[in-house]
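In structure tokens below, several structures.
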Structure P
Amino acid sequence: MAFAQHGPVEPRVPLAQARVLVAGLGVTGRAVAGALPPHVASVVTVAPSDDADVPLPADDAGRAALLADADLLVTSPGFKPSDPLLVAAGGAGVPVWSEVELAWRLRVDRAAGGGPAPWLAVTGTNGKTTTVEMLASILSAAGLRTRAVGNVGTPLIEAALDPDLDVLAVELSSFQLHFAHTVAVQAGAILNLAEDHLDWHGTMAAYGADKGRIYERAERACVYNAADGATEHEVREADVADGARAVGFTLGAPAPGMLGVVEDVLVDRAFHAPADAVDRLTYAAELGTLADLEHLAPGGSLPPHVVANALAAAALARAHGVPAAAVRDGLRAFTPGGHRIQQVAALDGVTYVNDSKATNAHSAAASLAGFPAGSVVWVAGGLAKGARFDELVEDRADRLRAAVVIGVDPGPFTAALGRHAPDVPVVVVDPGDTGTVMRRAVAAARSLAQPGDTVLLAPAGASQDQFRSYAQRGEAFAAAVEELVGGA
């Protein structure tokens with residue numbers, strides 16, 4: 001399989017004179033096509049849809065003709081590096097940028113002065129959206145004008161052109177980072193690395209390397225997960241700016257240069273020991289307590305990954321110079337978005353929790369870890385994306401009361417359950433329309449649950465086999481639960 005190479009980075013002419021080809025007309029492509037006209041000579045959209053300027057060429061001759069009239073190609077995550085158009089662009093010497101690279105090039109100076117707003121960026125296999133929203137809450141608590149942007153939903157190109165923002169909290173996916181060439185974040189974090197999206201990247205090494213691009217040219221801090229050696233490896237591999245520091249976060253007591261937890265206190269041993277500290281080497285700033293996160297604990301149990309996300313967000317904010325009190329206030333004020341460890345209802349002593357955002361094995365494992373042994377009726381299933389679930393089930397089998405499997409292809413899930421949790425009852429829900437699937441799944445889960453249990457939707461698979469998105473899947477689950485409660 002051919003992959004688009006990182007060839008030339010600069011267009012053949014200055015950007016203002018460039019003829020730009022925009023590949024894809026999803027959220028990213030439309031935002032790029034809408035923002036570009038004042039900044040370039042011309043814009044042409046290409047996509048397999050009727051509203052594109054030109055249809056996606058089906059052969060080499062068509063691709064060559066299209067690229068002959070382009071000085072730059074801005075691509076969308078829907079186009080893999082192996083897509084023939086991107087491969088042809090590399091061969092023709094046409095630079096390929098992601099929206100992230102374009103936003104970096106076009107960012108405007110802040111109205112308040114001091115140049116463009118710096119970027120504090122987050123990537124990782126799981127937890128990106130929660131962490132970047134926590135970060136935005138902390139920055140707002142510090143009195144800064146900010147937005148959570150990027151892969152979180154708001155296109156980065158829109159925020160980069162807004163002069164009224166002081167700093168951006170940026171979620172970046174591996175897709176976006178792959179074709180980001182000159183971005184230099186003020187501080188960047190990789191939360192974790194686990195097997196995912198190999199259909200897009202080809203190998204785990206390539207996936208990790210694309211995540212690691214968040215550290216390239218970082219100005220102040222590269223934040224890594226001390227419990228995940230792969231994230232620290234990417235820090236070691238990065239070519240950072242002079243003076244940039246590696247800053248770890250841990251759920252245990254932090255070493256110097258890290259953030260962590262001492263008893264129930266979130267502490268910072270990396271940033272800004274005051275000049276009057278008695279011992280600067282042992283000084284630790286108190287950033288808050290676990291009680292400041294208790295509103296994020298479904299059923300009263302605070303998941304470890306929520307604490308890890310909070311520490312990563314705090315590290316990025318501290319790298320920007322945010323005071324400790326603002327970290328505490330921002331975490332207290334933070335409210336997670338939908339479909340992330342979200343309690344829907346309780347009925348007959350059973351709690352129903354929607355974590356539809358858990359779209360891979362790593363995120364489902366983190367979700368299950370937050371509940372007591374033998375207390376979860378797990379609703380799982382969806383597109384496996386080539387992943388296996390043996391490690392997930394083996395590691396979390398002790399949490400399971402039972403499992404309910406949805407999806408067009410339940411085989412990878414039921415096989416792992418059979419191998420590693422043979423005593424756990426499993427119900428497979430036949431495919432149907434979205435409402436029917438979830439009503440059947442919730443009914444089956446109710447029949448298996450006992451008082452004190454949690455019915456947890458943490459699918460470990462993507463949603464597109466039966467739903468438009470993880471959000472629609474979560475909404476269908478919530479609707480089925482509410483229907484159940486209303487009829488009780």
Structure Q
Amino acid sequence: MKKLNRSTANLDATLPVKVVQFGEGNFLRAFADWMIQKLNDEISYNAGVAVVQPIENGMVDMLDDQDGLYHHLMRGISGGNIVNESRLISCIQQCVNPFNDQKAFFELAVEKELELIISNTTEAGIVFQNEDVPDKGKLAITFPGKLTQFLFYRYQHLNEIESKTLAIIPCELIDRNGDKLRAAILNYIGLWSLPVEFQRWIEESVSFGNTLVDRIVPGFPRDEIKQIQQDLGFEDNLVVASESFHLWVIEGPKALEDIFPASKSGLNVKFVEDLTPYRTRKVRILNGAHTTMIPIGLLYGLETVKETVEDEFMGDFVKKVIFNEIVPTIDLPREELEEFANNVIERFQNPFIRHELKSIALNSMSKFKVRVLPVIEDYINKTGEAPELLCLGFAGLIRFYMEGMQGKHSFLNDDANVLEFYSGLDPESSPENLVKMVLGNEDFWSRSLTNKDLLVQSVTRSLELIIENGAQKTIKELNHVTGNYN
């Protein structure tokens with residue numbers, strides 16, 4: 001079998017480096033690079049990518065060994081149809097390990113057509129450290145420190161560069177990621193006593209976007225790789241698989257959209273003035289539905305997300321939770337919310353991804369606080385009623401942890417304080433007392449919830465039903481009472 005490289009793939013043409021990308025992992029290769037490839041293929045974007053390895057031990061050597069080439073597999077459900085397609089990604093033109101080759105790293109900073117910097121250095125990557133003061137000729141420790149050095153080198157050579165502006169779009173999964181990266185860079189400018197003119201250039205000529213990214217990327221399909229390589233006709237050791245759904249919401253100045261014309265290729269990229277409602281939408285619909293279904297699904301006797309959504313009664317439960325109780329709490333057009341919600345259901349049904357409920361049950365208490373509790377409170381404030389199914393999910397959460405302390409769920413894993421609290425509860429206590437104990441734990445919720453009568457009453461009723469009848473019968477009966485999903 002042919003080893004994948006530009007010679008065996010008959011790719012002679014090179015592209016100008018318009019994008020420098022900090023990060024070479026699965027996510028960026030299945031998300032940003034896939035998008036750039038589509039733009040190159042479909043609207044002649046003509047953008048090459050230079051990948052920079054942000055940490056000392058990475059994958060740049062493997063990527064360089066294949067001349068920057070790899071295949072992306074897109075597998076999932078879209079519009080009710082199975083999607084299973086491959087695309088050769090050839091936009092990566094250069095792979096740089098700055099720890100071994102600082103010269104190549106700084107040469108990227110003066111690329112004449114460079115206009116966009118993308119990053120994904122994990123949630124811990126965007127950080128400022130007072131002790132990060134590199135000696136002359138040394139790289140900074142942190143990613144923002146290295147980026148400051150990179151940008152300062154470009155600033156020093158502006159007279160050699162036609163374009164004086166840059167856009168920076170981080171993909172790290174933290175809130176206000178662009179603002180935080182910009183702040184870290186400005187802090188390093190001050191810490192290192194760099195020229196005020198450089199700071200002014202950053203403030204006036206470098207645009208930072210805050211972003212929300214959404215795509216499930218299982219990564220390298222290890223169990224199937226031999227057959228996949230056979231089908232592709234290449235020995236590709238960097239195949240990356242993802243679902244078909246993708247979303248990139250970018251908040252920032254219009255210059256970002258001019259530089260990255262993703263909408264021209266029909267990509268699901270939104271340039272917005274405020275991404276807050278989109279973050280709320282994702283956290284509440286996708287993550288909130290996940291968190292709600294997992295404990296009750298495990299009590300019901302199911303194993304995977306796909307099984308849960310496709311079960312006659314649990315599937316109805318999940319859809320009613322989303323459409324009837326979560327969607328009404330989000331401040332976006334109903335049509336847009338329903339489209340996203342339908343996409344979420346399809347994603348949950350993806351036959352190519354096995355999401356085991358027990359593997360994503362980790363830290364369910366803290367997840368419930370962030371993802372579900374705000375929905376319950378907003379629903380009560382808007383309607384004057386408790387959302388019955390979300391409260392059933394809350395009761396299921398309590399029952400799941402109670403059973404876990406009795407040895408029924410050996411995989412139960414959470415903070416030691418959470419487990420210690422549940423182990424101290426008397427399983428013979430009344431459902432009302434158990435609910436009040438959990439809702440009154442200020443360490444869980446940052447406040448006591450026992451003064452919320454509608455919440456206490458609804459969760460108590462649901463817990464009584466689960467204890468008396470079991471999860472299956474409770475779900476079936478409560479689904480019948482709550483009618484259809486809208």
Structure R
Amino acid sequence: MMIPIRLARNEEEKHDKCGVFAIAGEKNVTLDVYAGLLALQHRGQESCGIATANGGKLRLFTGMGLVSEVFKQDDLALIEGSAAIGHVRYSTTGASSAENAQPFCIRKQGELAIGFNGNLTNYDELKKELEGRGRKFKSSTDTEAIGFMLIDELSEGKNIFKAVEDTMKRLDGAYSLVSLLEGGEVIACRDPQGFRPLCVGKKGKAYVVASESCALDAIDAEFVREVEPGECVLIIDGKLESRILKTAPRKAQCMFEYVYFARPDAVFSGKVVGVVRQKLGEILAVKKKLDVDLVIPVPDSGRSAAYGYALASGKPFAEALIKNRYVYRTFIMPSQKQRVNSVRLKVNFIKSLVKGKRIALVDDSIVRGNTLRKIAALCREAGAREVHLVISCPKIIAPCFMGIDFPTGEELIAHNNKSIEAISKELGVDSLTYMDIEGLVEAIGIPKNELCMACLNGDYPVRISPGTKELGRSKSCG
């Protein structure tokens with residue numbers, strides 16, 4: 001039986017991506033899961049939640065807002081447990097609302113809690129099937145659909161691995177998920193293409209699963225390995241068991257995790273994200289030698305690439321664009337108007353460093369272009385003589401259906417492969433330099449056929465259902 005604690009405090013809509021965390025094996029793991037979620041806050045700023053298992057019961061606490069806003073010391077005391085999962089959310093499928101905050105608890109001859117990062121590309125088909133069998137959805141996310149299917153399989157008396165395998169057989173798209181059973185067992189699995197990251201660590205007697213290795217560092221856990229594509233990891237009775245349950249013709253790790261989303265100190269496939277970003281900048285400096293006086297990063301995700309560009313080009317580097325850290329990312333705000341209006345609140349140039357100079361602004365990517373258009377204008381207002389834009393990601397020309405917030409194609413500034421000259425004019429800059437796909441692959445250091453670059457070339461590595469395309473479901477963490 002689930003013990004309801006309470007739901008939601010802050011109804012403000014704050015967005016980013018999604019992150020998952022799980023731990024089991026110690027007497028009380030609540031503080032560890034809280035710390036893990038703090039480390040993953042960059043992946044989801046809209047809502048968060050923790051589910052714990054204790055004495056054969058699940059306890060759930062979710063709310064709107066940042067981890068530090070939602071959970072207070074007294075709250076954590078109410079959900080003590082020897083096993084727990086946690087989630088930070090960005091709304092991609094489903095509205096920004098308390099009903100969509102994760103983890104979810106699903107009941108049927110037992111209970112499970114589930115949290116999810118990714119996007120099911122056949123969600124519309126699965127939802128229709130489940131509703132036809134009498135399932136009533138309380139949320140508008142893919143996560144609930146997975147939870148329904150998994151608990152149905154478990155209720156048939158199947159062992160955990162078989163239940164997960166039969167669930168995974170029906171899922172198309174990207175997913176890294178964690179689930180907690182009322183007996184304290186923790187399930188974690190990753191889609192067979194490996195779109196979204198997931199890793200395993202160990203702290204004392206406890207095993208830990210997290211979206212990024214930085215969350216392991218936050219609780220002083222030892223990194224063990226990444227969860228393999230198609231693998232299910234089970235933490236049960238203090239032991240770690242695993243099996244590969246589903247395979248795919250090719251891997252398709254999301255290149256945008258390296259370019260933008262992940263924390264610079266995260267490690268994927270043995271590659272430190274910040275080092276990859278610096279190399280992107282170095283490659284760009286060789287690709288395009290600009291006659292500029294100063295290299296300025298667009299904080300925060302452009303910093304490593306800007307440093308690499310300055311290092312390789314021999315141009316001075318300066319943190320002349322200052323970020324207000326109490327304003328959320330514009331990429332993840334719920335409307336175009338809010339994005340544009342927030343830029344002046346979010347950043348400000350140091351005029352004495354910019355005035356009269358030819359400036360190279362370095363950023364990670366251009367999606368819609370709203371923020372960079374405004375930043376370029378602010379740079380000129382600060383007295384820049386020329387503004388040159390350097391982007392460490394190739395042109396984004398197609399929407400993402402695997403879990404990244406790229407809108408419908410029409411909203412993308414480079415839609416229909418718009419020319420660099422046209423984009424440069426639209427952004428109001430003197431020149432625009434994009435990374436090319438070859439340079440991106442070189443910097444990441446993973447074979448091209450093991451990366452998902454669908455947003456760069458329109459080549460999707462999984463089936464996208466007609467309903468998904470029609471809805472323009474450009475990303476999800478569930």
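Where a number appears in this text, it was derived from the coordinates with a stated rule and is not lab data. Values in this document were obtained by computation on a predicted structure and should not be read as measured data. Cβ atoms are built from the backbone, for glycine too; each structure is taken alone.
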Supply the structure label, taken from P, Q, R, corresponding to helix-only ellipticity at 222 nm (-39500 (n - 2.57) for each DSSP H run of 4 or more, over all residues; to 500) with the calculated value -10000.
P
Consider the structures P, Q, R: one of them gives 25.5 for mean count of other Cβ atoms within 10 Å over residues 100-107 as calculated from the coordinates. Say which.
R
